[in-house]
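**Student:** Pasting the structures in now, so scroll down.
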Structure 1
Amino acid sequence: MKKIKLVTVVGARPQFIKASALSAEVIENDLFEEVIIHTGQHFDADMSDIFFNELGIPKPKYNLGVGGGSHGENTGVMIIELEKAFNIEQPNAVVLYGDTDSTLAGAIAASKLHIPVVHIEAGLRSFNKRMPEEINRILTDHVSSVLFTPSVSSRNQLLKEGLPSENICISGDVMFDATQKFGKMAKQQASKEVRTQVERNSKYALLTLHRAENVDHKERLETILNNISLVEFPVLFPIHPRTAIRLKQYKLELPANVIRLNPVGYFSMLYLEKNAEVVLTDSGGVQKEAFFSKVPCVTLRDETEWLELVELGVNFIVGDDQLKFTKAISKIKNIEESVYSVNVYGDGSSSSQILNFISSRLG
């Protein structure tokens, strides 16, 4: 029996984590084979290679080395190179994750070649079209043949936009699969630097900060840092290379309560999240990981795709507003742990559900 050939396109940290869960399932399933293409969107070794090594993701057959340019430049070059790879591989479907430039490029290249597009983490909306990610996810959803949503609300959003229900499957979240699989290994596999800081600080906040709308504007970045200075315990900050460049460029100093760490791998991040009092972030994936770790999240953006977490009262959207920030920090002490038992994003079997649905459609 001929196997269903999937070409998976990844390029950024959250996609490596999601791909690790599905790739592990593919390896165990005789109906499928997978070819991985790394676009190179995260071209820094600390943001890329470390995740492949830690998570046991099969080595990419193609590494396009596209990164460091503008959105348009990167996306354009990726489309050209992905089209070449798709023509060579002739897959039954192209698998895409999330909302990065790599995702959009894969969607355009595959759809133009009439290759079915499988979009994992479909239906998410921040309703802010100034965000490149919002454009990417909307366009990808609307050229996809199969759409896997992490929640009921994301499925309902696709139906509102007129996408056919038979193409949509509520699979849950593959990042939850990964957390379930790797969570118990986090302490053992975390870096020495991270373990030392966690042991040294009985109470701490975890900060991640990298989005262009936050770090590419000096005034907004400075305001966010001033707000973070109000946190009453140490703030551990594994710094993103982009943010480090901007701090130097703008001649900004980190607040006295912030402890700067090197970029960290997946296990170190899980360990930091699990032991934090609160997570402060502008990352979409980290918002969910905080929830999976039963830790409150303060989101340093003006909106979020993960509306379920806001409705549950475990995620607070504050942007750069100091009053909202201080109110959120005060509220985290009153969150009942029982709220984290709500089954929002599936039961940890998303990967197997995804492969079963794909085989029913393409097998």
Structure 2
Amino acid sequence: MSLIPYALTRPFLFGMDAEAAHELTMDMLARGQRTPLQWAWCNETVDDPIELAGLTFPNRVGMAAGLDKNARCIDALGAMGFGFVEVGTVTPKAQPGNPKPRMFRLPEARALINRLGFNNEGLEAFLHNVQQARFRSLPRKHPMLLGLNIGKNATTRIENATSDYVTCLDGVYSHADYVTVNISSPNTQNLRALQSDAALDSLLGAIAQRRETLAVQHARRVPIFVKIAPDLDETQVSVIAATLQRHGMDGVIATNTTISRVAVQGMRHAEETGGLSGAPVLEASNQVIRQLRAALGSRFPIIGVGGIMCADDAVSKIRAGADVVQIYTGLIYEGPALVAKAAKALKVLA
């Protein structure tokens, strides 16, 4: 159990600019991991293993991509009790992302808006950081899993996006327990166009083909998941589901942030451009999960993410059809204790 209650820390962090608070927190986690300082935020790891996509997830609660874009804090996040941690999105080349300010809190809605735009230090630095992590050496019956999330550079034309994804896949393959193909961030121009029928078919076809080569090269078949948006209608979800299955993808992550502002109209920052996350996304995400489960059948792996602010929200994702869940904004509002609370609730549910 963490030594410093998050309730004491949050007012200080929420008194700062949102991105400045984020950067301060990540620096603290990076510096404190694998040292006694880690006791400030560590949690028990709930033992609730589940087999999914050929992997054993130690429990059903994971850290969503986007918090640790450069893979600096893998061990620190693992100490919070996550069964799996996903880092990135990484792009082949370093890029600054969109101009600041680009992250905004909506406390009355328990939400965030961000338009960071895949700001990251690039693939080489990302892989260096991944290799520094020591979580696999811990004496655990079921080691934490690591997901590596890949994307395209903002300057890469959308018709050339496949090249960026394949470059990243080549780089991360041997270091990942699973790889996530991010085609759903609203903050890289035209990225969501890759969710359309022909573009998705082409991209996943190329990724599937490259994965076969890498599987032979590394004597190991790494599962590939695809992360999609909540802003899809039932027909679009059905097309995506069929395309995932046609190309042998191993799972789907539903969902990313939303561009909808219906739930936050009139609130300060509500009209800022970017992806909205947190409580307002819960039901939209759950609806996509329900549609995916209906289209994919009972055995296709679904990771549910979006709007988990308490244990009951995590339960709602499983009941909608997800196998495991991820949190992000809930961690910012509720702190590390949310991880164990959600994991315990899901263990009881199972």
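We did not get these values from a lab; they are worked out from the coordinates using the rules stated. Computed from a predicted structure; not experimentally measured. Cβ atoms are built from the backbone, for glycine too; each structure is taken alone.
**Student:** Name the one structure among 1, 2 that percent of Cα pairs over 33 Å apart of 19 was derived from. Please list the in-between numbers first.
**Tutor:** Numbers: 1: 25; 2: 19.
Here the read-out was taken from 2.
**Student:** Taking distance in nm of label points 7 Å out along Cα→Cβ at positions 312 and 328 for each of 1, 2, which is largest? Walk me through the numbers before you get to the answer.
**Tutor:** On the way: 1: 1.6; 2: 2.5.
That would be structure 2.
**Student:** Figure out for me which of the structures 1, 2 the number -11500 belongs to, where helix-only ellipticity at 222 nm (-39500 (n - 2.57) for each DSSP H run of 4 or more, over all residues; to 500) was derived from the coordinates. Can you show the working numbers first?
**Tutor:** Details: 1: -13500; 2: -11500.
Comparing all candidates, it corresponds to 2.
**Student:** Out of 1, 2, choose the structure whose coordinates give semi-axes √(5λ) of the Cα gyration tensor in Å, for residues 32-103 alone equal to 26, 18, 10 when calculated.
**Tutor:** Values: 1: 18, 18, 10; 2: 26, 18, 10.
Attributed to the structure labelled 2.
**Student:** Sticking with this structure for a sec: Looking just at distance in nm of label points 7 Å out along Cα→Cβ at positions 216 and 280, which of the labels 1, 2 belongs to the structure with the highest value?
**Tutor:** Max of distance in nm of label points 7 Å out along Cα→Cβ at positions 216 and 280: 2.
**Student:** While we're here: Could you figure out which one of 1, 2 the value 3.8 for distance in nm of label points 7 Å out along Cα→Cβ at positions 8 and 56 was computed from? Let's see the in-between values first.
**Tutor:** Numbers: 1: 1.3; 2: 3.8.
Label of the originating structure: 2.
**Student:** Another one. Taking 133 as the value of volume of the Cα convex hull per residue in Å³, for residues 128-295 alone derived from one of the structures shown (1, 2), identify that structure. Mind dumping the intermediate values first?
**Tutor:** Working: 1: 133; 2: 153.
Of the options listed, only 1 reproduces it.
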